Structure 1
């Protein structure tokens, strides 16, 4: 499976997001109303918008990106040399840095962007936040008028579904069943906002994000029935 893929043409990625504001009371009144309306169908009957605000980061309209981690197989080395790099901190700056990387090295028709559940979350979230920040989209995120087979996106969740779109499998579960070391050995997505706003430990979030990127790459190797990456084959180059 996936034996025709050129691993050196894939940019693996993951993002971490948080609510735009550290607390609901800091949200401008008009945006509070929008958030209350947006989340009405998800909140329990007795749950207020303020109580639900901790989940605001899952929507690009009410959240922001604080980290984009990427990974790629270095074409200069054989058989494997996997590089990890992160952009974190100010959203506009990290988005521009990510865009530069994509445009300089991963924008040809032969390149792919890859993540887990990325077609439904990471890719559209990045595109929306870029437009909100006044940043033109790089080619791999410009999907208008593209046929499905022309979209340069690879999603390990979709690969694992094998056409069964009722089926959802978390990255942690998929890693477990495929015998890949768990990426969730520190925090999980529900704790990111607390670590960011309360603990103010951005590096901890970067480390968490990079582990997810590595896991996505390991899943692709597993689906190709190839050996997993070893620690010696993984290089860190975090930028925060």
Structure 2
């Protein structure tokens, strides 16, 4: 009922959830679709004004007027007002720092890459803090962040915002990092890798964007052909 669990619901509309929708929608996914219907109950007879498919287990719905939400919603965070102490307010501010057994990754996200997206030198036993700042200033471009192996889900970072994910690696290896919120046609480019080395190893802490390959030390093929 619109108005939520209240003694004074908004009496104009009601939502009906219908579990069984035999032959109503094509079974195009792993779950059968159910039906939701929105009725206007302000007149003598109920009037169906919206009939649409839904998924999941439809048991309960709440709704409130948009006028109660709009004044309290914030669509965008201005970068110049971001006072988070772990914010990287620009790609030039992206970095990785070690503080004892803590590794702090000051990362930026913008369509369509993370900076940095290649990190080496983290050791087993370290605690990694990913401080991710969304540099977007378009209100409808949030970015997600997750690292494979993290058991505490993921981040959703709104434009201009900074969020932190804490991760304690449990095994040596290379772990992918990736954006979990579709952001653009190049969404799949928003990924990278972090290597976890054995405890006590002397792998230096390094980071980069796009590549972590050493500079070539051999003579370029073009120069060889000139000779």
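Data for the structure
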read-out: Structure with the greatest value (metric distance in nm of label points 7 Å out along Cα→Cβ at positions 17 and 105, set 1, 2); value: 2
read-out: Structure responsible for 16, with relative contact order in percent (Cα under 8 Å, 6 or more apart) calculated and labels 1, 2 on offer; value: 2
read-out: Ranking 1, 2 by distance in nm of label points 7 Å out along Cα→Cβ at positions 49 and 81, the structure that comes out highest; value: 1
read-out: For Cα Rg over 2.2 N^0.38 Å computed as 1.45, the structure of 1, 2 it came from; value: 2
read-out: Distance in nm of label points 7 Å out along Cα→Cβ at positions 113 and 161 derived as 2.6 - corresponding label from 1, 2; value: 2
read-out: At a computed -10000 (helix-only ellipticity at 222 nm (-39500 (n - 2.57) for each DSSP H run of 4 or more, over all residues; to 500)), which of 1, 2; value: 1
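Quick note: the coordinates plus some simple rules give every number you see, no bench work behind them. All figures in this text were calculated on a predicted structure; none of them were measured in a lab. Cβ atoms are built from the backbone, for glycine too; each structure is taken alone.
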